[in-house]
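Structures given as structure tokens follow.
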Structure P
Amino acid sequence: MSATTIEASRSTPRGYVLGLLTLVYAFNFVDRQILGILAPSIANDLGFEDTGIGLLTGFYFAMFYTVLGLPIALLADRVNRVRVISVALAVWSGFTFLSGFVTSFFWLALARIGVAVGEAGGSPPSHSMLSDLYGKTERARALGIYSLGIPFGIMTAFFVSAALSTAEATNWRLVFFVLGAPGILLALLLAFTVREPERGRLDAKTSPPPLRAALGELLGFRSYWLMALGISFASFASYAVSAFAIRYIATAFPGVSLVSVLIVLGVLNGTLYAGGTYAGGALADRWAKRGVSGYGYLCAAAVAVAIPGLLLAVWTESWPLFLVFLGVNIFFGGMYLGPSFSVAQNLAPPNVRATSTAVFFFVLNLIALGGGPTITGALSDVFGLGREVWFIPFSGSLIEAVGGPMGEVPGRRLALSLLAIPYGLAIVFYLLAARSLPGDWARATGEGRAA
């Protein structure tokens, strides 16, 4: 390691980098999830139903986020990653700010596409940097801490929304302004206080291969793709719940004030989701010391507990019980994040780790972000309002199967209950990954990739 690199490492302690990147990731999820939180107020003002909300939070966002993630990651594997993240953060925060000015579904969709373009440059270079700061036996915990940005970001979005709400509605335009502006300042802080760590400093030195070669290496690890499918189908359900929780509560529990709902859900995400996310990373590192299959088994067990939590929540008519069961779903719904991301980093060669994360996120967001809110919102309108949706095959037959329009609450309840199916698929993929991990892990470390 050169004297310049040593000096750079000393001037930017890894704990500070981890903390700042976690804060950046929090802003990522503030700006990504805020639309689901504000959905009732925005939908009432701009005039669209659950299908529109699903498209805005799902397909439209995921299409650009997914497509651009890979080329940006390839760039991040070759240029200064701090600059990539800083520019990306400024872009998505700027478009969040501009969302406060929209006057129609069309303009809101364009603003959300802008947010997606920026967020595509967030996680891949961040994961790559953290893998240059934390070794193989520490990465699940480090990435678990990084993943705390999800619950902390969601909590912040809930609390800011609550502060700018009345009992009936939220000043959603002001929320976009308040949440978008600080991200631009954080981008400047990141750019001027963090130095690029030496790439692959904990690994054997190699030069970045072309995309085809990198994908070829990743394709060789069956457990990599199985873990990607596991987190994708688990997150399919999680994204859908996040997108429609407020809409469901507003109709299923009309006596509860909006401000109370926002505060309570903010607390649940800031405590239980954060606790589950950290616990998943810490437990994964501990289980993996007894065998790397533990990464897959831990994820499967967490998802298995999250399923009854969701089903019991949407089928109870008691507000306190709803919160208890939803809390179970939220806690265990965070446990699979750190272990899944850790596998993606540990199996990849150090010079393509940003690309590895981007490929992981390509699968994740194509299935989860693109499908979860979009399909769940459409099914809610099919079951609840009796509307045929063009991208839901046989939607007319589905309406007939449930005896015609069920009404808003039963329709959303059924749509959310069907999320047990992708959750179940996630368990299957995680268990299959657990069987493949030992062989893949040995092959990866045997090629000089141990960190």
Structure Q
Amino acid sequence: MDKNNKMVAWFLLLGVNSLPLLIWLFMAPWSERFGGFWQILTSLGQISALLGFSLMATTIILTARFRWLEKNLRGLNRVFINHHLLGSLSFILLLFHPLVLAIRYLSLSINSAAIFLLPSLIFWQRTLGTISLAIMILLLIITFYLGWRYHLWKFSHRFLVLAFLIGFLHTAFIESDVSRNLFLRFYLLSLGGITLIAYAWRLAVEFGGIGKKKYVISNLQEVITNVWEVSLRPKGEILNYQAGQFAFLSFIQAGIKSEEHPFSFTSAPGESELKFVIKNLGDFTSRLGELKVGAEVLVEGPYGVFGQRLEDAGRISAEAEILPAGQTSEIWIAGGVGITPFISLAKDLKNNNRQVDLYVVARSEKEAIGIVELKQIAQMAPNLKLIPYYDDSGQGFLSADKVEQLSGSPLGRQIYICGPAPMMRSLKTQFINKGVDTKNIHTEEFSL
């Protein structure tokens, strides 16, 4: 990953969200903005609106899955983590905006504050903002309290764009500093327009298939109970990817929902077919056994940067040279279905000089996904040390202490962890407590 591009990406996001505030700050003397209690209160309401709008725009743009942003923001999983964080902050600011301004009216009377907050056809521009905020509140209730199934939650989440569109119209038509400053107005309306175009592009990709590759199922087998390996052969243009990445798959078959879902490649780059190992974890994956050979699959990707931070062989070699004899340069830890990106990475070891200890954590050998294939890979790859770690062996949970006993000091080494979120959080904390630099700990925490 180019560090300069990464810095540009972060500065771009920072600039997009800070520029409206900077314009607003120099529109009027600060003595007018912050000269007294009511001026300060009004200014805080205006600031929260400006930042809330730009952050909401950024939140939606991040869902468009633009490759440049995805790559330079440390992978699509990080993009969606930022999406959730910025979306939450945007909601808080947009909720703060009318409440703070209502306090100003409350100083006149309760009735004045109520009139300000309640919908009104007379003040329709203000009502647009009320409707937008109401939609956002409803979406948050659905997300955090109703526990809807994934496909219903995803459908409801699309109304975030409706809330933004209505808020965009509120911003465009209400009398405010935005309407009084041509530069601020042009900037915010342009940002809103770009946001809507980005979302339209996302819809074109998702429902129109733009940019997706067409494959068909060539083989489907249940490798262990409730775990399926799906093999795909191309119908036309092939998908190029790197080991450790993932793609979104949409299965086109009667009776199976065509909604897209992300899965890690278990095939290695250069193989004639794409392979994915998928575990039955919910409504969609519970129907994998109903898929038929020959069914069409739309593949969007690749995404992710997991396992790609040390692609420079010279850097790997330099790190390995300073390690004690018998100590490897990388530690990979996989829990459950989190083994999938490591299968692809292990197959690709023949193309680099990475030295790896791979921990396969499972309840038992019977439930260890891909263990047979990994043993075969380890026999042919002297730079891969396979360490199965099973609960039924009586060793207890895998810990950083145990890793240190089996693999030596973790200091100065790259550590990759993929598995259940509690396991990743616990191990990351343990390694940090041992002095491992957070930059050397990489987790795959993908969440929609």
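Every number here is computed from the coordinates shown, using simple stated rules; none is lab data. Values in this document were obtained by computation on a predicted structure and should not be read as measured data. Cβ atoms are built from the backbone, for glycine too; each structure is taken alone.
Which of P, Q yields -0.62 for log10 I(q)/I(0) by the Debye sum over Cα atoms at q = 0.14 Å⁻¹, for residues 298-377 alone, as computed? Don't jump to the answer; show the numbers that get you there.
Details: P: -0.62; Q: -0.55.
Only one of P, Q returns -0.62 for log10 I(q)/I(0) by the Debye sum over Cα atoms at q = 0.14 Å⁻¹, for residues 298-377 alone, namely P.
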Exercise for the section: For structures P, Q, calculate FRET efficiency 1/(1 + (r/R0)^6) of positions 306 and 354 (r between Cβ atoms, R0 = 25 Å, to 0.05) and state which one comes out highest. Expected result: Q
Problem - Label whose coordinates, when helix-only ellipticity at 222 nm (-39500 (n - 2.57) for each DSSP H run of 4 or more, over all residues; to 500) is calculated, return -24000 (choices P, Q) - result: P
Problem - Value 3.7, calculated as distance in nm of label points 7 Å out along Cα→Cβ at positions 106 and 394, assigned to which of P, Q - result: P
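Rank structures P, Q by mean count of other Cβ atoms within 10 Å over residues 34-41 and report only the one at the top, that is, the highest.
When mean count of other Cβ atoms within 10 Å over residues 34-41 is computed for each of P, Q, structure P gives the biggest number.
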Fill in the blank from the handout: If relative contact order in percent (Cα under 8 Å, 6 or more apart) is calculated for P, Q, the one returning 26 is structure P
Handout entry: Parent structure of the calculated result 22, 46, 26, 5, 0, given that P(r) over Cα pairs in 20 Å bins from 0, in percent is the read-out and P, Q the choices
Key = Q
